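Following this line, the structures themselves.
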Structure I
Amino acid sequence: MTTPQHTIGSGFGARNTAADVLRGIDLTGQLALVTGGYSGLGLETTRALAGAGAHVVVPARRREAAEQALAGIDRVEVDELDLADLDSVRRFADRFTATGRTIDIVINNAAIMACPETRVGPGWEAQFATNHLGHFALVNRLWPAIESGGARVVAVSSSGHRNSDIRWDDVMFEQGYDKWQAYGQAKTANALFAVQLDALGRDAGVRAFSVHPGGILTPLQRHLAKEEMVAAGWIDEEGNTINPAFKTPEQGAATQVWAATSPQLAGAGGVYCEDVDIAGPAAADTSVPGGVRAYATDPGQAARLWQLSAELTGVDAFAKSA
């Protein structure tokens, strides 16, 4: 069985930065939307895209914090959006589409990770709801602007997808919660979302990708105790990064910026990327890092998740009218 998951020799690697991959690329006149684009990887993504000439829209749950973080960066606008609240998603999408603008780049960057058991909306598990369902609803509601722009859509996944496939019999963890399995399921969902969106959107010129940015210490770790990160070998007792594989935020932002802009990916889509290249399949030995699990790029799984997500959110830009 063949797979599109194989490296293409991009010429970049784990230590390249977002600025590196944008060198020579002019985004003047393009509009990019970056969720969570004011903190961690998102901030570096916004900075890089704006530096290359794009106008960047940053929908933020904490608008005041976003405006402070982005002060001094040209060509950036901030709006309000809480991905865990589908009414907030609808209101933001309505405001944006009312402007009549088209979208060239969407980067679904915002996320929560390994949080205590939290329920949002109608009792949904918060990581699946925020990281996947909120972005699913956002892209579907913005579809007219995305389609008109022939956009690239990038879903920020993670190597954490290796922790869990989609738990079809208990997606919302109602039968017992595990924070890392819940995170893994949400990151698998991000990858599958890109597979199905690419399949549905490619005839309109829209291509979708998922990416693993790498290990980076950012505010994403806010729910983890220091002791847990020390035990994992990420930091020392003083809080200094000691894992040699970890990246800086500027390096971590590189793969999503590359997926969103690189001419090397022209004609491609629906693939999972890491270290500024298309990733290969994960090794059968789970102790070997890197690569993508087959279940996270399976077209059948992707279509099934899309249907479930449409049923849960009540939104599907591709639904056939009766």
Structure II
Amino acid sequence: MIEINGAHGEGGGALLRVSAALSAVKLKPFHMTNIRAGRPKPGLMPQHLHALKLLQDMSRASCTDIQIGSQEFYFKPESLKGGNYTVDVATAGSTALILQAAMIPASFADAPITLTLRGGTDVKWAPTADYLKHVTLPILRSLGCKADILIKRRGHYPRGGGIIEAEINPIKKLKPITLLESEFSNINGVSHSVNLPEHVAVRQAESAKKILKSAGYSADIKIQNSNEELGPGSAIVLWTDGKTPLGGSSIGEPRKRAELVGKLAAEELLSHISSGAALDRYMGDQIIPYMAIAGNSHIKTAQLTQHTLTNIYSAEKFTGKSFKVIGSLGQPSEIVVD
């Protein structure tokens, strides 16, 4: 039985999701304690609970009784099963974070998996659906993953209600990777608004273009506007093309000017570009479980984060692989796994 201290490192929901995902892949039971112990509201929140229950269903795992606020559980997976799975977070909880966790074991199921996720698609403290589609998935395909997503409806804080559909086809094994330097020729993006004046998405895009132009880059940013029964919201996501896209994003909020939303997304992307690294700070932590499964891999991330180190802690526990980090927190760093 693998023991995971939920308060280790960053100590948030990522440790829970990565641990359960790798447990499902390796069919290794684990016991987690101190779940989100340092958070204002410790224990499982709806988003974490739904992710764990989905992984439980996918891996036919036996799991101790879990509910909102649970700070400890046992998880014992049996086998990974393909099929159709649906999750309704019933809040604006991030569908992208749930999908991140599910994609890891889904790639090794006994048949294709179709996921329908309802909740937040463009919310704070989580990758957006567009980031997953245009940054995460292209990079994972370089390891051999076969997955795609469709954004059927957007959901923003506080009402959620967005819908993402994902299709993941199983593979035999992952390919080792070496991703060190960024190479690209174009910058693309999507600026969207829901139940807001059309000029909001346009202003976000124009502001981002202005910042990028001042740094010597042009960008093709598509404008998307829609009216739904759900609450209003907006966001902009930018990405470079090429084998290893870099991303930058920003979420609209009440009293946050559209120009600032666009500016922040462009500045984040430029920060990632300036590092020269193949992966941005977010992919630097997302790719750790895949590196552990593939082995013999070497990456450079634009910024080493506590999330990355926490994911390494979990990956080493479940795979027995040894990671080497060359660099320091907050700086461009290289990560090697045997």
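Any read-out appearing in this document is the output of simple, stated calculations on the displayed coordinates, not a laboratory observation. Everything numeric in this text was worked out from a predicted model, so none of it was measured.
Tell me which structure, out of I, II, gives 22 once relative contact order in percent (Cα under 8 Å, 6 or more apart) is calculated.
I
Starting from the value 1.16: which structure in I, II was Cα Rg over 2.2 N^0.38 Å, for residues 85-132 alone calculated from? The read-out was computed on structure II. A value of 16.6 for mean projected area of the Cα convex hull in nm², calculated from one of I, II, originates in structure I.
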